[in-house]
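Input: structures, listed below.
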Structure P
Amino acid sequence: MPPPKIDVPPGADQPIATKYGLTYEIPPDWKNEYSAVTGWESDRGEISRYSTIGTFGAGYCPEDKFEGLAVAGATGRSGVDLDTAARDHVHLAERIFASSGERFKPKVQYVGPTQITVAGRPAVRYTAIVTDIPKERKCGPPTSLFDIVATPGYATAEVMILMVELHQGLPGALDPTVTDQIIASLHPSEGYGG
């Protein structure tokens with residue numbers, strides 16, 4: 001069970017509490033899907049899965065009402081250091097944006113590791129800049145930004161991983177500064193870290 005939804009006034013950033021004892025905030029025009037999960041899979045099985053998600057731009061393409069422009073979510077890892085957790089997850093971009101069967105792969109440029117601080121604790125950020133994404137779906141993006149931040153968790157896992165993915169090169173695509181804002185909003189959930 002995810003933590004309960006945090007209600008805020010209309011027009012305010014929307015906090016989403018994760019089961020890892022950390023909360024992140026999405027912009028007011030995003031959809032708070034705190035109880036939902038998202039992820040990617042291929043013919044070879046599940047690639048990755050994230051819970052307590054926020055989404056933006058669902059339905060921007062009439063041919064696929066589920067395709068959106070952005071998504072954020074969290075997962076956890078134990079038994080690995082921050083850099084390994086972040087690096088392992090960002091390198092999934094090559095599989096996430098590959099063609100079905102992973103026969104055709106996109107070009108991926110990795111940026112990082114960047115050492116940052118989340119609520120006074122160390123964190124590691126990587127960005128995958130994904131281009132030349134194989135065009136299999138009419139609504140699929142030509143490029144994408146896939147960001148991963150790993151920081152110590154307060155509950156249920158040693159490391160919490162925050163993922164923010166922004167489609168680029170499409171009408172209505174968000175500016176990359178939105179990812180920076182979401183990452184900067186990470187803080188201990190009520191009852192943790194204090």
Structure Q
Amino acid sequence: MSDALLADPPHWLTASQLQPPPVADVYGWLFINQDSLTQRLIELSANRFSVVPLSEGWQSLRSDECAALNVAEGSQGWVREVFLRGDQRPWVFARSVAARSALQTANMSLDKLGSRSLGELLFSDRAFARGPLQACHYPAAWLPEAVRGTDLWARRSCFSRGALSVLVAEVFLPAFWAATALEP
């Protein structure tokens with residue numbers, strides 16, 4: 001069994017539940033600005049931003065993802081993992097998931113994004129409504145080996161359009177914090 005499957009699921013918490021809260025600057029990146037993270041990263045990198053797909057395909061969703069999407073434990077879904085890079089360095093690891101049944105009903109295909117940001121798609125379609133942001137320390141075993149670290153802050157939110165929900169988790173990597181000159 002892989003390390004990722006053995007990892008305890010994180011405890012995703014809203015801003016009011018997170019006690020003690022992280023330092024103010026980190027809190028700001030996790031909760032305050034609810035605009036597109038992609039846009040913020042483009043600005044921070046002075047337009048030296050890129051999306052590097054790592055993997056995508058149909059998989060069994062994790063238990064915390066099934067709960068957030070309100071689908072049965074072990075449901076199948078489309079899973080897309082990417083690096084959001086600034087200055088050619090991975091700044092954010094992003095994992096986006098949607099239940100197979102909801103994607104098929106909504107007639108939406110996420111497999112054609114390539115190196116386009118999913119955030120660009122979600123924020124450009126006004127039919128999507130963003131749910132509350134949640135944060136946690138992301139399990140190291142769930143990260144790609146090249147960026148695996150402990151106590152890395154992550155945030156997630158669910159974007160909904162009718163019966164379709166797309167859950168987007170974003171893990172802030174050490175290179176991101178170095179670029180911002182902030183201490184997580």
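Read-outs: derived from the displayed coordinates by stated rules, not from any lab. The structure presented is a predicted model; accordingly, all values stated were derived computationally and were not measured. Cβ atoms are built from the backbone, for glycine too; each structure is taken alone.
With mean count of other Cβ atoms within 10 Å over residues 72-79 computed over the structures P, Q, the top value is the one for P, the highest of the group. Taking distance in nm of label points 7 Å out along Cα→Cβ at positions 24 and 152 as the criterion, the top structure among P, Q is Q, with the largest value.
Using the calculated result 21 for relative contact order in percent (Cα under 8 Å, 6 or more apart), pick out the matching structure from P, Q. Value 21 for relative contact order in percent (Cα under 8 Å, 6 or more apart) corresponds to P out of P, Q. Match the computed value -2500 of helix-only ellipticity at 222 nm (-39500 (n - 2.57) for each DSSP H run of 4 or more, over all residues; to 500) to one of the structures P, Q, and report its label. Source structure: P.
Taking mean count of other Cβ atoms within 10 Å over residues 16-23 as the criterion, the top structure among P, Q is P, with the largest value.
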